[in-house]
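J.: The structures come next, written out as structure tokens.
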Structure 1
């Protein structure tokens, strides 16, 4: 694996040398040539991240179809496959690919605070990226209720870190930021949400001097996705509307319920992964993962086998008015996603959260049958996602880009703000930043920068 990283480093060095030589012939200054080289690095990295995101999406769909075919033929198979699959995935993430466990976004947040690139390889590296993809796909193959978008962020940051290994130390945090933003953008085909997520969650600040580089990386990743899979909307275009009137009572209701559920989910995950409950998990992590897998299999049994995988198909069906899923789908998807998240296996929470939110909307439809199911699904998705990640702007922007339903923008904004406020009452710390603290604690103190919120963000170009 170090040989691959060295090859990336040599490629960048050669590109830099070639650019400098051409610039001299063209009469460019050394500073102009250096700027051009850095921009080329972000573009090339973005193209690679986009390709990786498309590859992960394709493979995830394939392995989920295999598991679906299996449980269709043998409905009781999950009680055996899921627990043992969780246990083996936990073993791989801890012993073979350490640093690949969980969502991957906390590792990127922690890596951006690390000063030395050599110390950063325990959080973002090509070895971890490969392990993240392999073990995440194995988890989906075994029925885990996980997403691929969080892992795509860590994979994207790892790729950019490999490309920029020889780059100046001051721009390496920017490379990680760009890689994470490009990962979200390519995974969902939502370029604006990728940029907003980078500002609102990964860095918690805006730096005008580097915004162009991040934007270029996101564009390159988006173009790669566009060239391979074409122009598409993640959940398909919808025309759901919610006219101003009595029906707007569901806006605060969805915001409160979604925010409470999202805050509860985050509190449970933080407790077991970064809080007092983590000591219990460390006593027998593989057995704990197997117990979580058994709980997921039980949820699947209770919900007619509908809660496995990312939940994309189920959420899409609800958004487009298909009410054939069990009425308690959202509840069991919430439980399955919670057990999958605390098990420690690699996997994200974005797609499952959207699916839980869509299930919330479907449940609300039984109470308010006159309100369009599609509108309720969008409100539920935004509410629960905002409650989980506590990034209200990213939450409504990503749902808008996924559905192209601009008529819902105002109710979605209001729902996201309410859900975020309720979630912060339940869970004071943001999910990803709280989960990043154990990774930071494992590093030498002299190699870690303070939190960006303390005014020490390093973004210099």
Structure 2
């Protein structure tokens, strides 16, 4: 009965889905959680954040979490009305129009590809430690490519396997975070709680603000992934109710776990000065080894690798559904190939292969990039945040034109203030991430994020201007369903 209702609702929005609608609420939440992946997020950027802002960088996990919750609430209202595969693209399409939706998908897509590469490259050193291999950039790159290849094969196997692996990854990651974090706090503390307020050489009062803002990029990297719940809307029963709920659960549980892990690591640092100065290049590894010993450390690393692999799996699922949704409306070159669904597994195999190949190429290019991991992570975050704000702004513009959300989840009279606050927060976050902070470094390092961001947006505009994909698009205007605008 629910399946029939969902199919009728999707048909009213202009589509007939061939996906298998078998992903439960908890599996949908697990997908968002493993995409957000608190273990991956904190472990990957902990050292960078500590060097940028010292121990008080911890407070960013709470501040950024509150800001992203605002964005999550706006997204929940949109997906409840438009539960369509691909997330940001079909939402923007129905709120504003084809060209805006095309640019939002272009930026979001490249950000997702880069995020997949970032997670794989970030997980490679942990895999090297687990296998007892010497850490070298070339070896880590090969491991990263192998990880991407493995998760691509798993994703091709279908929605049921994706759901089960995501749930398994969620359980492993949450248990690992609670057990390891709890052990560090109870039996391996080296720092007092007051260290969270000790700004040290970074300045006092308002003079500490630049360091706090610089280190906040790490927390921003840990707080997206909730939108992935909406990317698989056509694979989730009762999506107009389930997905807004799973999005909020992702923020609450994932954000809470990330904050807890960060707190435990900070208070268990055996050499705080070395971690802040950068003398200890791997404070996470140093802390875990000192607290757990070599054998238990390897057990933790095994759990960490499950987190990295499940994160990659969820990221690829989100990216492939975006690419499929884009291709289904003939909005990208190769649409006829990218929109094909496997008859057996009922997933877009060609789109999945593309979301494996492109990130693998990005990871390989990292062999020749200075400070590759930080550069990749930084661009991944800024691209996601820009795409998010394009959707938040589209919702705000639609409200101005009279859009009244009609899904099962509605913010009511809080819609306007939350939408405005989400846009203000997101705009500030984008400016913060783009701000150059290394004046002594070469220009191509100091301005890496603004340059790569500008290049991505400019290439999108060039494609849009020359190829005019929106003119040949087959994006439907659903009859009888309220839309904000569809030029």
Structure 3
């Protein structure tokens, strides 16, 4: 069975539908807002009333161009809209306005890390179109909510360039991150702001031609997508091995049965009767407009990740945590302006403070702790003004007093005055050695843990205030003296 699967390769392409976060719809002034009462965000245009004429939303147009620039695509100077005819209750006009022949974005690529390797995935094109309404099913009847009808979408169509579920998931997540960093969509998969259609075919290794594909519609989870690809790959291979062929069809993923389920046979382009949209003028893109939008482009997630890892020396895990949520990365970048210790800053933001707020059911970004205050905390530690134990106490106080400067906190409290008097520390060391004779014996025997244990005991007796450097220096001298004395 394993050899049967290993003789095939999977060919995967994704069509990702992204709702743009514009104030109004693509061709209508009706509000673009999720979660409202059914059928209140509608107009005569998005409900297809006779005589109503669409008008292109400039904001949606610009957001599409921003995405094209971010992926290094070719942006034609002129693109057009087309009609895609299909009859379904959620399509009030009986056709969708999309871009079939001349899309606004051509080519481009997305780079993503897969198992530590940086891979590049090619995009065929991306086009603007309006979304359909939503069918709602109840116990006795079904209804149509047209609030979503007319919401602006970018449909991003990849080349069939992925070979494994992990690659497809990495591509999708990297694409989602780019969209979020551009702030052109909230990419909320639970609300349908980002939906994925997965095209899958299999072929014998060494073959060059593509076989018939299956489309799995409306995936809204990367984990489910990986499982669906695995299941569909095995299903197709079994069909071929049993002497049958694949008929192009549309499937859905059933997470309970863990299998793909047939919805309908696949339509062809001829079935949609594409034609140029007569009620809309072409979209013209000037070099000046592209240059203006280019200047507004933020640092994109992969570039930020590589900068954190290669230039700042952050671990891959820390860099990935920061980059995965743009507001957190922005918080880190702001704090970095006030300290020269990026690795330590990252550890405190993603570790110590993240843990404290998680226990409280909250988040650092929803607190009122300014980024520079965490930077000051890091500076106090690295400049030996406070000890590590003091820093943890100071962090607790910052959570309780988020707007108070940590430097002021340590000035006002005697608990944060470090013990640096060598005479006092030497007395503590003497008492610790006297009370722990076995550790002295272990140290003489070459056991390194004995020294660390004694350091910890001295620190404990000082209430965490003693300078670790002074403890180490004086303890080494004391142990040498004790050893010589014992001889």
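J.: Quick check on the output: 1.03 is Rg/Rh (Cα atoms, Kirkwood Rh), for residues 240-359 alone, derived from one of 1, 2, 3. Which one produced it?
T.: 1
J.: Match the computed value 23 of relative contact order in percent (Cα under 8 Å, 6 or more apart) to one of the structures 1, 2, 3, and report its label.
T.: 1
J.: Here is a further query. Please state which of the structures 1, 2, 3 yields 52, 44, 26 when Cα extents along the principal axes in Å, for residues 40-183 alone is computed from it.
T.: Structure of origin is 3.
J.: A value of 21.6, 64 was derived for Rg and Dmax of the Cα atoms in Å; which structure in 1, 2, 3 was it taken from?
T.: Computing Rg and Dmax of the Cα atoms in Å on every structure in 1, 2, 3 gives 21.6, 64 only for 2.
Every read-out reported here was derived from the displayed coordinates using simple, explicitly stated rules and does not represent laboratory data. Just so we're clear, the structure is a prediction, and the values are computed from it rather than from any experiment.
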